[in-house]
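Structures are listed in the sections that come next.
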Structure I
Amino acid sequence: MGDYSFRVLNAFLGSELLPAFMRTKLMRAIGFQMSKQATIWAGANLRSTKVTIGPGVFINVGFYHDGYEALYIGSNVRIGPFVRIITASHEIGPAHQRGLIEVVGKPVRIEDNCWVGSGVTILPGVTVEKGCVLAACAVVYENTDRDGLYAGNPARRVRDLSP
């Protein structure tokens with residue numbers, strides 16, 4: 001599917017006019033790998049079909065995935081409003097051009113039973129291990145360890161959670 005066609009379809013998929021159950025059916029029909037038991041609320045912007053979404057996932061309003069590399073979301077994951085998943089970046093260049101043109105992409109994984117709070121940003125190459133909670137507005141730039149509460153910018157483990 002051409003880039004423009006996909007953008008138009010993506011805008012329709014994110015529309016408030018489309019009920020959540022229909023959004024899931026249509027996304028599956030056009031190639032998204034997602035469970036029938038997943039829910040994506042209006043305003044989501046998934047810029048490619050390089051997405052795998054497990055059962056029991058709930059994605060709230062304003063979700064954004066840049067679509068450059070793959071995004072894996074395990075089962076029973078809750079994602080709050082206005083979460084950003086970034087899978088592409090650029091290397092730092094010399095003084096005359098700090099952001100080099102070549103894109104460097106790395107996939108993102110969110111394992112089972114996680115909760116991603118409102119406004120969280122997850123950067124390229126990160127794996128959020130099973131059972132983690134990412135507090136509102138955290139910026140996650142490195143992998144987490146299982147069953148931890150992470151908060152801040154940059155996100156740091158602030159508490160252990162029972163497995």
Structure II
Amino acid sequence: MSQRSHALAMRLEQGAQALATFAVGLTDAQWQTRTPKDGRKVGVIVHHVASVYPIEIELAQALGKGQPMVGVTMDAIHEMNANHAKEHDAVTRDAAINLLRRNSAAAAAAIRALSDAELDSAATASLYADAPITCQFMLEDHAVRHSYHHLARLRSALKL
């Protein structure tokens with residue numbers, strides 16, 4: 001295992017644990033609170049973070065193999081998020097937290113399996129205007145950062 005991949009995996013695990021700890025401590029009313037701007041419920045966003053780990057890892061692994069990211073756009077991501085919010089509007093805290101724990105563990109294991117060469121591999125990415133990005137950048141900007149990003153927004157939305 002690479003020291004870099006291990007460090008990335010640990011950061012992902014720490015962020016997921018922080019989000020899970022936050023979610024466990026919420027009241028039922030807080031779990032159901034709709035967030036400003038996008039209107040998704042707090043619980044839906046926790047489930048969202050958990051549910052996209054496999055996609056984020058798959059995209060990073062492809063970049064690690066030198067394969068370009070094609071067809072991934074912000075419009076597609078917004079559509080995916082909106083569909084997820086509709087489908088999981090009634091998600092329970094236990095279901096979301098269990099998925100968060102399961103998928104973050106699988107994501108961390110997948111990251112630990114990456115070599116330094118794979119982390120350094122770059123390919124064009126449609127999400128970044130076809131700029132070449134590395135596998136490591138994709139991981140840091142998405143799977144690793146995702147829980148921290150949403151945790152900060154949820155804390156702000158709930159004024160915690």
For structures I, II, which has the highest computed value of relative contact order in percent (Cα under 8 Å, 6 or more apart)?
-> II
Which of I, II yields 2.2 [distance in nm of label points 7 Å out along Cα→Cβ at positions 63 and 79, calculated] | II
Among the shown structures I, II, from which was the value 18.9 of mean count of other Cβ atoms within 10 Å over residues 39-46 calculated?
-> I
When I, II are compared on distance in nm of label points 7 Å out along Cα→Cβ at positions 55 and 71, the highest value belongs to I
For FRET efficiency 1/(1 + (r/R0)^6) of positions 7 and 31 (r between Cβ atoms, R0 = 35 Å, to 0.05), find whichever of I, II sits highest and give me its label.
-> I
Highest-scoring label, criterion being FRET efficiency 1/(1 + (r/R0)^6) of positions 15 and 111 (r between Cβ atoms, R0 = 35 Å, to 0.05), among I, II = II
For which of I, II does helix-only ellipticity at 222 nm (-39500 (n - 2.57) for each DSSP H run of 4 or more, over all residues; to 500), calculated from the coordinates, equal -4000?
-> I
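Computed from the coordinates by the stated procedures, all read-outs in this text should not be read as laboratory data. All values reported here derive from a predicted model rather than from experimental measurement. Cβ atoms are built from the backbone, for glycine too; each structure is taken alone.
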